[in-house]
Structure P
Amino acid sequence: MARDDTPNTASVGATERSFRIIEQLGEREGCGVSELAESLSISKSTVHNHLQTLRELGYVVQDGDEYRLGLQFLGLGDRARQRHDLYHVVKPETDSLVEAVGERAQVMVEEGGVGIYVYQSLADQAVRTDSHIGTVVDLHATSVGKAYLAHLSDDRLDALLDRVAFDDQTPQTLTDAEALRTELDEIAERGYAFNDEERTVGMRAVGAPILSADDGHVLGAISVSGPTTRMNGTWYHEEVPEMVAQSARIIGIRATYS
């Protein structure tokens, strides 16, 4: 994911290393000291010391020579999600959208220059990928991200795009800032965004911004994702966008007045 790598003289190196280890563990089923040390370019002794501290605090579990994240992170994640106002109003409408479309839907909010899924709902036939509640996604490579960016003020958009690394996650990912800005203008005009295999090969998505009903402030975005074999033709280009945009409007109203 694109992150802000600007040097910060106030950062604490030990804390940074601990979280780099935690993030690596979060991406793996289990991991040993040597593997972590190699992937992070940190000495084995340093990795071992951090792991033992995290284990004593209950945030890492040791199973033989391997380590994995502890379940205490579940409580932290849930409390973080519960604090977000949008989370409390998205479930009914998102579930209804999934029932109507028969695919997968996710709601995203932006934090720290990246998108984070705060809710996800899947139909029985939906294709499962690596995304789930808590998944961090790049804004330029997703329909939710582009729908969100297209409805920001110019100053806020400039600030966020300055932080985007424009990584090419697939051959279809937009990696040019000016090309993205051109597409964002089109998205703002029509009210929804497409993702045509830009994050995951074989998957398409349609996203719409969730706007505050009183002042039009963008709160987040919602999208429907599905395989290219089903997300095509008039269904993909016209019918699904209409349903996604309608769900976004309903969520925006509920978020404003609930």
Structure Q
Amino acid sequence: MVSPNNQLRVSMVQTSLVWENPAANCAILEEKLQTLQGKTDVVVLPEMFLTGFSMSAEGAEFPKGAQVQWMQMMANRLDVLLVGSLKIKENNQFYNRLLAVFPDGKIVAYNKRHLFRMGNEHQFYSPGEKQGILTYKSWNIALFVCYDLRFPVWSRNVQKAYDLAIYVANWPAARAHAWSTLLKARAIENLAYVVGVNRVGKDANDLVYQGDSVVISFKGEELIHLLDEEAIHTTSISKESLQEFRDKFPAHLDADAFELN
């Protein structure tokens, strides 16, 4: 069922993570997510939400393994689209894979395209080759992971392909200004809502994360900005307002034509 005026309720889950311990993270998140039952449409978790941003096989999962099944169980229980990335091992390769899990168990997967070489991610994980765009409750939603944010061509909203872009991240506090600035830029240039969900706390590499999870309008306005704390926040966004703005300000009609190889 489509919400009134094509409203979509999006919940950001900003949390600290237990390093390379999927069982502990599942238990913590399962308790936290119960508060969202019947109150939201989309739930967004941080990047590698069951292990933290680690470059090892520890905590890695197979495509149909227990961690994926946990996401399916929670999506069904909460009746939501559940979004978050996992370490996935497939065909002897590892991927930082973002999963969007529907209430009926259907999965749309996106393998992170841009691997963070400054953290040696490119030496352990394989890059994705295809963009991830899905439709849920009449909304077209694009999926991205962390470092993807720095590459506007990859995020390009060709022919208004998406209404909402979701970026999940483990983005350190040292580069918080870039995170906030680029999320706004992606929203403005693509005439779309943007949701960015980051973690908080410190990981095993002594990297500090301060959250700054946000929902940004198609005009680049922050609708909600979470501070440096564990928090869950739900925001409603309007497809009707988005379409009205696109009709009045059709900048996409003047965009340069190109194709991704």
Structure R
Amino acid sequence: MRIRLDLAYDGTDFHGWAAQPGLRTVQGELTLALATLLRVPSVDVVCAGRTDAGVHARGQVVHADLDEPPAPDLLLRRLNGILPADVRIHRAAEVPASFDARFGALWRRYAYRIADLPDLVDPLTRSHVLAWPRPLDEDAMNAASALLVGRHDFASFCKQREGATTIRTLEELSWARDAGGVLVATVRADAFCHSMVRSLVGCLIAVGEGRKPVAWAGEVLAAAVRDPAVAVVHAHGLTLEQVAYPPDDELEARALQTRAKRVAE
């Protein structure tokens, strides 16, 4: 039976999502909890997005193939009884065998939060909001963000992996103040390459401070090579908020489309 789990976690004390020997990871805690509950040696899980060390999630999605699991509601309650307090399952459901948490996703949405004024810096949210020492111009940041939206080669903003493409479709990149005045980036794409969101934010902070002109963001993108002037900002301001999937009858086609190598348009 294929089970979908929707979960949230505070990434502060994790070395990222992916299991690593001798290190505490979200995948490691989840697979241990599943193996303990089901009384099996190990359980394989697949996630929608492999978050880096220190990155948080409200809307992570995982699938696992389980033999004779308890009913979803009972599975949810028992897992939450085993998992540590910084990981929580919000939903468990049986899904079709064609559901793939990674390849079936239509898009992932992240938020990056910045407190750029002294009165916005809250010690109670210091693990989830980046404290920035200078005010940022969100209008300039939005103008620069518009230059980056679309299907592009984001090599300038990614840590390259051998054999992996850096072509992505960035569907949304925008900045707005929340009710408390914190500056929040909404970043949504079909997929992200390693360090992409934090590099985009680093580039746009340089524009927001006035150190770089708006047009610089487009120039960095067009260069298609890593620019040392683009900082990769801290992980703790980043949260995976939501992952979207197509209807059940479109899941298989979506997975096939995603697995196909991306090419520039």
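Every read-out reported here was derived from the displayed coordinates using simple, explicitly stated rules and does not represent laboratory data. Since this is a predicted model, take the numbers as computed values, not measurements. Cβ atoms are built from the backbone, for glycine too; each structure is taken alone.
Between P, Q, R, which one scores greatest on distance in nm of label points 7 Å out along Cα→Cβ at positions 171 and 187?
P
Suppose you compute relative contact order in percent (Cα under 8 Å, 6 or more apart) for every structure in P, Q, R: which one lands on 17?
Of the structures listed, the value fits P.
Determine which structure produced the value 2.6 for distance in nm of label points 7 Å out along Cα→Cβ at positions 203 and 227, calculated from the coordinates; the candidates are P, Q, R.
Q
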